[in-house]
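A short reminder: the numbers here are calculations on the coordinates, not readings from a lab. Only a predicted model underlies this, so the values are computations on that prediction, with no experimental measurement involved. Cβ atoms are built from the backbone, for glycine too; each structure is taken alone.
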Structure I
Amino acid sequence: MADTTARPHFARALGSRNFRLFFGGQSVSLMGTWITRVATSWLVYRLTGSALLLGVVGFWGQIPTLVLAPFAGVLVDRYDRHRMLVWTQVLSALQSLALAGLALTGVITVPWILGLQVVQGIINAFDTPARQAFVVQMVEDRADLPNAIALNSTMVNASRIVGPSIGGLIIAAVGEGWCFLIDAISYLAVIASLLAMRVTAAERAVVRGNVLDELREGWRYVAGFAPVRTALVLLAVVGAMGTPYTTLMPVVASKVLGGGPHTLGFLMTASGLGAVAAALYMAARRTVVGLGKVMVAATIAFGLGLVAFGFTHALWLALLVLPVVGAGFMLEMSATNTVVQTITEERLRGRVMAFYTMAFLGSAPLGSLLSGVVATRIGASHTIVLGGVVVVAGGLWLAMRLPLLRAQVRPIYVERGILAATQSEG
């Protein structure tokens, strides 16, 4: 069993050796990932000066996830998740190395960036559901699963604070190519952590049909079970209409606020600070009970924050508003992940998390493309405001459905010992 006696409550999942290794390796690797994200956005905008092309690059980098994730989920349920993750990390390192080589030799163009973004999108389609489903195997005590999910979110958003700031400094000093090279090297940390794990063979469901049969089974479960369906629809709305603000961030930093790569790094850092604070709150929670209310409040706060950010034309005010945006998004995403993981049947976990990946990452390319088109018509700021209004509407929709969803989730929580039969969900 995991030794958690000396660990604070908010870090209890680190008592599991495999999760502790993963946490350390991913912390390094994600730093490089965020450095590359800010460098890619700045490089595209420097080469083209086009908000539309920022949206196009975002679209092509994420559209493979929308198409391939359901099939990847079937494979995640059939095969070794640990081995799959090792391969996705190796391939991601090679993709970043290719970006670095092209950028450092001065031959990189937008078509090259688009092509390599598609490659990374294909890798992510398999990596993300495998990673989400593997969390359950890394945590020795199932009661620590919500904490592990929250700590994973903390790790992602801590890197989101530091990574863009470092990326902005590196871009200003030596250019984008070195950002990509640092990212490629950072993958060695997570690959080493995965190889150091002691992994027992997980039970796999007996394969009774072909891939399409299993895909249909996963779809019927997601579409027919209202709590999962509602959570994923809301997440898709947030992903499509809310998260494209990050795609338009270089435009805001340059045209609206009159800054450069440093300004872009400051904006991303401010958003990340709010996200980390929200992730620490999630890690400190002792139960999944009440997460429905958290999802409602977080979605509405995220939308209102986007509206305020869209109307902001001063850097200091943007830096005050963006922590609310980051916190709202992180809480909605993390709470959705926790609820879905908690109520999903183990034999369907890979497929359900693939649909989660579609909602979380797959909707973003459509939003990125739409935001790029709309921004060329009405401007980046107004586009962000419009997205915020739609997100607020999504939060209000969830609030109206919450009583019905609680009634369906309650028996599952009682059966799994999360909620006593006489206890109220609150």
Structure II
Amino acid sequence: MKLFAVAVLGLFVGAAERAAAAEPANGCPTCHATQTDARLNGPAKLFAEPDIHRERGFACADCHGGDPAAADKARAHDQHAGVKGAPRGQVQIQVCARCHSDPALMRRFAPRLRVDQAAEYATSVHGQRLAVGDTKVATCASCHGAHGIRRVSDARSSVFPTRVAGTCASCHASAEHMAGYKIAGETALPTNQFADYQKSVHYRALTKGNDLAAPTCNDCHGNHGAAPPGVGAVANVCGTCHAVFAAKFETSVHREIFDKGCVECHSNHAVLQPSDEMLGSAAHAVCATCHSGADDKGAIAADRMRGGIERLKARIEGSSTVTARIRNAGIEVGGQELALGEARSHLTLARTEMHAFKPELVDRVVDEGLTIVTGVDEADRRGLAELRFRRRGLAASLGAILLLVVALGLKLRQIDHRHAEKAQAGR
């Protein structure tokens, strides 16, 4: 029995030794964590936190090289061990691409991830400038971090949708970092994009409405292949989400006139909530920036479209008020409410047709909506008539009941009076 126990113990010890031998030693975090310089101990602390690479079994030497099993600094950093230090610039791209561009390797760890990020990065503004020696541009670690890299689906990840804009702004909102970069010849590259984006309807939908599908920087500019949309591509970029508006704009007279497409009216980063006030020739309307004057055909068309939309909107609001009043009185108005929903859809469609800048198309949709509202108004009139009938009937019923109560009261008084007379006569 004792020999059997010793044999079993030997098997366990042997298995443990084999497991230890199979798993390469990683003394890097142990040494770096004891350093007082944050530049040296910071990576070790971050790597100890949730990190997608550490979770998949990768260690420091897989990216930095060196000998992780060495007990002293000299041997650990020996050049013969392939030490790379902190890879930067093109070296960093190559280090990351060694795994992320390898289909066989990525199928083992993350089969859904694309393996062309490095090739796409080379086509980006960042990659092109890096290729000519600009070391200020963003590389892999600039956006994803170097240590403590979390999954994209992790809300704490630097590339989670709600944090992408802040990550881009760490460079693009810094006047010092962006100094010297120019666009359109000699125009300095602005640094107010993030501040403008925070005013936008997109940012509000993303952060306040928790709509993770709302666009942020990489939805319009790309991520690995980041590049400005370019003048001729703006409408196509906006059209990836706003497909109907883009299709209408393609048929408009403004398609050949507007250099920047959608941006001409809606801006690019500070995209505010669209409103009917944007349409028309009034001083505060967007159309007035190009069209003004009583004889301006564009101003006339804009006012015509705005007038139709306002008429339909006013009729819907008026009918909705009456319908709600009838409903609150207890009369069935389900048909009217469904019809009002259809009329509101026509109001939305009229605002969509406006992007074709053809008043006759807006007039047609508005007229259809007004016809629907007219039907609602007729049903409401019948409802009001029924309500008046019910009220008259109720008034008549209450009058009859009141007369009956008065008659009963008088009859009771008469009976009481007779009883009193009999009682007095009996004395």
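Suppose you compute Rg and Dmax of the Cα atoms in Å for every structure in I, II: which one lands on 20.6, 67? This value belongs to structure I.
Here distance in nm of label points 7 Å out along Cα→Cβ at positions 72 and 384 was derived from just one of the structures I, II, and that gives 10.0; the source is II.
Figure out for me which of the structures I, II the number 59, 40, 35 belongs to, where Cα extents along the principal axes in Å, for residues 192-319 alone was derived from the coordinates. Among I, II, the structure yielding 59, 40, 35 for Cα extents along the principal axes in Å, for residues 192-319 alone is I.
Where does the value 1.12 come from, among I, II, when Rg/Rh (Cα atoms, Kirkwood Rh), for residues 80-119 alone is the thing being computed?
I
When helix-only ellipticity at 222 nm (-39500 (n - 2.57) for each DSSP H run of 4 or more, over all residues; to 500) is computed for each of I, II, which one produces -26500? Label of the originating structure: I. As an exercise: FRET efficiency 1/(1 + (r/R0)^6) of positions 248 and 408 (r between Cβ atoms, R0 = 41 Å, to 0.05), calculated from one structure in I, II, equals 0.65. Which structure is it? Computing FRET efficiency 1/(1 + (r/R0)^6) of positions 248 and 408 (r between Cβ atoms, R0 = 41 Å, to 0.05) on every structure in I, II gives 0.65 only for I.
Given a value of 12.6, 44 for Rg and Dmax of the Cα atoms in Å, for residues 224-287 alone, point me to the structure among I, II it was derived from. That value comes from structure II. Each of I, II could give mean count of other Cβ atoms within 10 Å over residues 240-247, but the derived value 26.2 comes from I. Quick check on the output: 28 is relative contact order in percent (Cα under 8 Å, 6 or more apart), derived from one of I, II. Which one produced it? Value 28 for relative contact order in percent (Cα under 8 Å, 6 or more apart) corresponds to I out of I, II.
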